[in-house]
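Structures follow.
FYI, it's all coordinate maths here, none of it is from the lab. The model shown is predicted, which means the values in this text are computed figures rather than measured ones. Cβ atoms are built from the backbone, for glycine too; each structure is taken alone.
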Structure I
Amino acid sequence: MVMRPPPFDRELVPELEAIRAWLPPTVTPDMIGAGRRTDGPFPPPSNEELACGGRFEVEERTVPGPPGAPEVPLLICRPTTATAPRPIVYNIHGGGMVAGSHRLGLPLDWAEALDLVVVSVEYRLAPEHPHPAPVEDCYAGLLWTAEHAKEIGGDPDRVILAGGSAGGGLAAAVALLARDRNGPQAIGQVLMSPMLDDRNDTPSAHQMAGVGVWDRTSNETGWGALLGEARGGADVSPYAAPARADDLSGLPPAFIDVGSAETFRDEDVAYASRIWQAGGIAELHVWPGGFHGFDGMVPQAALSRDAKAARLRWLRRLLGE
């Protein structure tokens, strides 16, 4: 029996009603094109806006992509006040594998507080570019970032993987790829409501059907675009869906957070538990009443401020600064 969903945080409820006008709970394949429009309530910021009044130097680069594939665009934001190589946040954007861009969701609040370099990667989107194109693009961008860290004012020995939603799933997948290919070893991974499991059959996935943001049908849309008929089958790669990995040992310390009232809750809790079971390090937060992406869409809410503060505290501890 499917139980009713947990209640949303009372401060978020009025905002959720407004959000539904432009982002309904259920996204179907025929809505992917509309989801890629840039004239919605969260338009991509310009370079001038990303510079934050001169606090960051903004640069766009294209770097070698995976073998035989196009080049990968990177957006680099480095603090203008830094006098020594700084840690790098390698950021992977969300969008359900089917939308979004490297201009959205940059963690410039972390960068400003801790003098971090942010490198945000633009990866090819499904369904036009199914797995493994997105994760291989992200890995190619990481290779370039690690090799050219000093050139962009960064410390190659202090790279942090980060991403939200689909970007969180891709960040987790890149961590697995780097481990298995003996690639660049990040010192941490920040996985915000990560999209990890194509099977889409957890209690929270069923609970949130038709409510909140990014429900079970939306999740089928995203995973179906990425994996096609392989979605939910026996042969899905862990580099597509990290929850499929048999071994979660040897990964960078992880910060994982998720709302209690969202589809990804149970798969994210399970991923943190499996990291601990493998002898790894993870910090897990389940924000009561939070819907998917609540802290980005309703940043003024007390719950959102708590979530943002917890991530920053973890980064300070990780970096020892």
Structure II
Amino acid sequence: MQNILVTGAAGFIGSNVSEMLLKKDYNVIGIDSFNDFYSPLIKRGNANEIVKTAESIGANFKLYEGDIRNGEVIDRVFAENKIEAVIHLAAYAGVRPSIENPELYFDVNINGTVKILECIKKYGIKRHVFASSSSVYGNNKKVPFSEQDPVDNAISPYAATKKAGEVICYTYHHLYDINTACLRFFTVYGPRQRPDLAIHKFTKLMVEGKPIPFFGDGSMKRDHTYIDDILDGVYKALIWTDSPKKRYDIFNLGESHTITLTELVEAISDELGINPIINRLPMQQGDVNRTFADISKAKKILGYNPQTNFEEGIKKFIKWFRTREYASQVFKERV
């Protein structure tokens, strides 16, 4: 069995990636800082779910608690495990918080990535998957967004860190023959989604009977991508890096279908059977008007083929949300 290191293993995407790899007979070594960007208890719950999955199928999962900026901790993780590939997901995420605290984002997302790449170099690892973001496209006027489009006009520090990460990954690929796939995720949602993200946040507020923050006139569009489709793309990118040929490339992972903010709220409202209370607010700094993925390259090279449409994905998310202990209690109180 191959040993795969997953950074940010207890997060939304990281925990789902870790379980997916375990089910595909990989050994998973995870690292997470359990920081307070959102409740560490949520991330510890995610980690417990990975442990349960590993135990139920007899798979091997080892979790380290540590910060990717801590070179000694990172080196110990690599030294204690014969790692054959790295899926680097750890980062501070979010456009608006990055505007409030840009130094933290540059420190974690750029310096932390360099620490990981230095260990990849030191221990002779030749396979690397890096989590980038659709945020790098900024307010791209051409749609859908193609990997060939210029991404030099980031409109948030978060977006700038992800563009920088792609460039740094290329540098290490060029100098040290590290096969690398940079994946630009488009608005991922599904079970375990971070509580600060729109779908999770809006669902919770509607259930509680509280107003939802509605930025702009509702025409803002996003290419929402269900977590299972992202997992498929991550796995296929991991396989793609396993080649004797020197490889580096960037891939969009999205649904290639846009949903307006108004349509998003209506879909959640319809599935919950709750009329939303709307708190209309002006557009926020750093928000892009739309995201829309051209996934033809990922389809051709990786065989990526998203299967979950938005309506089905919302049903699946809310089904998961209803199973959460907190959510279940709120639903009972509203009956």
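The greatest value of distance in nm of label points 7 Å out along Cα→Cβ at positions 112 and 312 among structures I, II is that of II. In this comparison of I, II, the computed figure 0.60 for FRET efficiency 1/(1 + (r/R0)^6) of positions 88 and 200 (r between Cβ atoms, R0 = 25 Å, to 0.05) is attributed to II. Given a computed value of -13500 for helix-only ellipticity at 222 nm (-39500 (n - 2.57) for each DSSP H run of 4 or more, over all residues; to 500), which structure among I, II does it belong to? The read-out was computed on structure II. Consider the structures I, II: one of them gives 0.95 for FRET efficiency 1/(1 + (r/R0)^6) of positions 80 and 160 (r between Cβ atoms, R0 = 35 Å, to 0.05) as calculated from the coordinates. Say which. This value belongs to structure I.
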